[in-house]
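Trainee: As structure tokens, here come the structures.
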Structure I
Amino acid sequence: MKLTIPALLAFGFACTLQAQNIDAAIKDLQQSYAGIKNNVLAAAEEMPDSDYDFKLTSAQRSFGAWVAHVAEAQMRSCSAITGSGKKSDAGSKTSKADLMAALKTSFEECDAAYSGTTPENYLAPARTFRGEVPRISSLYGNIAHDQECYGNMVGYLRSKGLVPPSTERMQKMMKGRTGGKR
């Protein structure tokens, strides 16, 4: 098979575009993670310690149990990716201080998983409760789970008269655009 110079140039250009797309996908993954990380940490910080045992209804988790659930799920997912095998005992904690510490530890493990994602390993197999999936899929699954949990936490904050972090950020941004007028 004889390749012409234009064909080789086109192939090289296509490979460059593919690499740029992969880099953009990884950057999007990391930005999405940073956003939900900020929201979950800020929500957990915003709720007073005295309300960590608060439940919207008796059939639901307490606010603190949501924090513990995020910490345990993240540690399980992200330690599978990093290979550390770390586990979380957040479910046995009840105080805000202990749950915040467990949550921050789980985010540290996830920081390593997300920042360690590269064009060379983004498709590497990762073990999840659903079976083996590409690393990037597992990490996006973690983001989706965190968003679901954050959405639940928002209801708890609002029922206590607290403004959720994402809403507060949006209000500040809108105020800045309108010069304080709405």
Structure II
Amino acid sequence: MTTVAFLRAINVGGRGVVKMADLQKAFTAAGCRSVRTFIASGNVVFDAPVGVDVLRPRILKKAGALFGGVEPVIMFRTLRELEAIVKAAPFGALTADKTVKLYALFMAGTSTRKPTFPLALPKEGLEAIGTNKGDVLVVSRRKPNGWYGFPANWIERELGVPATARTWSTVMKVVEFAKRGAP
């Protein structure tokens, strides 16, 4: 089954720096097949011949070696799950709005907190508009300083669960990349 691994806090601001070729080798050594990476932000597409539940501990160990023995936080989603999110078009007309940034936050687990959506953090221009099977969808608006708010830390605090953010355009590109299959 084609699966995508989203690594948290990789190659961000000079921290967690890992070469994608090394990450690809780690996933292959863990037993994954047809391993490919998409851009340098820790998106790994692979086939899981024995299932992700079996591969997960091996992947965490092999990838952890790249982070000095610290086990990374990795969110796994099947290609089918990602295709369903994209097909649902959760952002609707906002995808055409060039004044916002749209994010999908992939959660590492289920939140014990039950927030009521939408959630807002006005000073950062952030609004979590809802969830899709536990993953959180966020709209980021330009702040007075001209920058956009980044939602990952905020959502982690709100839900009490580690998460990793990808722009909506990246999610759509990852899906297309995964659908193309191994070269």
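Trainee: Given that FRET efficiency 1/(1 + (r/R0)^6) of positions 22 and 174 (r between Cβ atoms, R0 = 41 Å, to 0.05), derived from a single structure, equals 1.00, which label among I, II identifies that structure?
Mentor: II
Trainee: Assuming 1.7 is distance in nm of label points 7 Å out along Cα→Cβ at positions 126 and 150 as calculated from a single structure, say which of I, II it is.
Mentor: Answer by label: I.
Trainee: Work out which structure the value -23500 belongs to, where helix-only ellipticity at 222 nm (-39500 (n - 2.57) for each DSSP H run of 4 or more, over all residues; to 500) was derived from one of I, II.
Mentor: Computing helix-only ellipticity at 222 nm (-39500 (n - 2.57) for each DSSP H run of 4 or more, over all residues; to 500) on every structure in I, II gives -23500 only for I.
Trainee: Taking percent of Cα pairs over 24 Å apart from the coordinates of each of I, II, which one would give 49?
Mentor: Checking each candidate, the match is I.
Bear in mind that the values in this text are calculations on the coordinates, not laboratory data. No experiment lies behind these values; they were computed from the predicted model shown. Cβ atoms are built from the backbone, for glycine too; each structure is taken alone.
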